[in-house]
1. Of the structures P, Q, R, report the one carrying the highest value of distance in nm of label points 7 Å out along Cα→Cβ at positions 118 and 142.
2. Identify the structure, out of P, Q, R, from whose coordinates helix-only ellipticity at 222 nm (-39500 (n - 2.57) for each DSSP H run of 4 or more, over all residues; to 500) was calculated to give -7500.
3. Which one of P, Q, R has relative contact order in percent (Cα under 8 Å, 6 or more apart), as calculated from the coordinates, equal to 24?
4. Among P, Q, R, considering only distance in nm of label points 7 Å out along Cα→Cβ at positions 70 and 102, which has the greatest calculated value?
5. Compute distance in nm of label points 7 Å out along Cα→Cβ at positions 30 and 86 for each of P, Q, R and report the one that scores greatest.
Structure P
Amino acid sequence: MTVIRYADDIVVLARSKRAAMRLLATSRTYLENKLRLKMNTQKSKVVSVVAQKHFKFLGFAMGKNGNGVYIRVHRQSLVKAKRRLKELTSRRQGRNARQVMENVKVYIRGWIGYFYVADMKRILQSWNEWLRRRLRMYIWKQWKKPRTKV
């Protein structure tokens, strides 16, 4: 079992409510005795994944489908990330195109590093097309002679 020392949010998935309650108790014992961390009992709860379509946890959408449990990037997280990318590629700031591309690269690298466990292939493919168009427009905005764009 891998334990990250500074993690304070956790999701435990189990097949039954009884197993989930047992895992919650075991987790509480492990956290308090081994790691000397106190678990907040008011925030800790057991939720049925089957009863709802999906649930949001730290920017992820988790749920059950025919193949088991899925982990995706939540829709709100996608909207927030796209809004941030629009800010970074805004043509009103008059920054160097290379600096804009570097800022976009740093942001996307961090975003992918956070959401790497989710299924993102289609998201990244659509962002690739969208970002190329945004960066092309950014470069064209800085061009002095429109005839030489072609």
Structure Q
Amino acid sequence: MVKIIIFLLLLVNYLLATTYNFTEVRYSDALDKKIKFQGTITFVEDGLSIKYPKENKSLTYKNNVLIYEEDDKKISLENIQEKKVIQYFKILILVHNANINEIKNIFTVIEKNSKTILLPITSLSQYIKKVELLKYNNKLNQIQLFLQNNDSIKININNEI
């Protein structure tokens, strides 16, 4: 319990800045293929914005509304896909805000050295097997989501802007 609180306090200190450069690697089990993206993530009140400059794509989630833009055009996502993206974003926001009570309401938390494993105990388990948070020098360095369809999303936080 104490480790979790210390980890989350360190996480808050690290994430107080609002914008970070990151590298994202998505693995598709169906295609047995990895795709790498680079971008920025900005945390705002009640949401976040992710931009992939090379792909000219952005996703913004604020006040329970998701906006996906590609080449400066708004793109509609299928309802189920939109719900999944919103769930992933909510997890990122929870981790960013270090909301320990909410995290404990939806995850079983397991501490292992520099790794924290979050196992969903709510309807999130329909989409997500687990979330792994890796620390380096007491700073959050990587977030990895393992999905039920055997896909994964790994986000390496490169630096804050």
Structure R
Amino acid sequence: MCKPDATDRRLVEPILEWIAGTVTIVRTREVIVTARQILAHYADMLELRHRFPFDVRADLIDHYVGSTVTVALARGETNDTAQQVRDLLGHYDPSRAPSVTIRGFYGDDSAEKAAADGRLIRNLVHSSDSPADAAADFKIWFGEPYRHILHQEAHPR
């Protein structure tokens, strides 16, 4: 998922092209985010909200709801597609990501800046951790009307 900061900085296409150099992007979809979607997507983070010195739920609502994200379904040649994509992204903190990764190359935020501002890090892109997480993310962002693309080969943009 290309997050609102990637959309705002016009980085969606360059990010997707970078990812497409390693895995096949089957389909993309622009979504105007609802509260239901973003709270479901970050349910795991909301369970840990007590670890943050700010209101995680409020920050998610403020940063995402009504904003545009671009979600993509990717397919790789091996069973480690999720890890391949995560390796392309780099460390969640762009200031710690190698410059040969998407976050290291395009990122302009840091955990330090985010903490000072009392917000989550703006790190451009999210990728599922595992096939199970990918299935859950697919339900949130694509849903039943798009189920047929799970078996689609080409990328009809």
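1. Values: P: 3.1; Q: 1.7; R: 4.0.
Answer by largest value of distance in nm of label points 7 Å out along Cα→Cβ at positions 118 and 142: R.
2. Label of the originating structure: Q.
3. Working: P: 14; Q: 24; R: 31.
Of the options listed, only Q reproduces it.
4. Structure P gives the largest value of distance in nm of label points 7 Å out along Cα→Cβ at positions 70 and 102 among P, Q, R.
5. The maximum falls on structure P.
Throughout, read-outs are computed from the coordinates displayed, never taken from laboratory work. Note that the structure is predicted; figures quoted are calculated from it, not measured. Cβ atoms are built from the backbone, for glycine too; each structure is taken alone.
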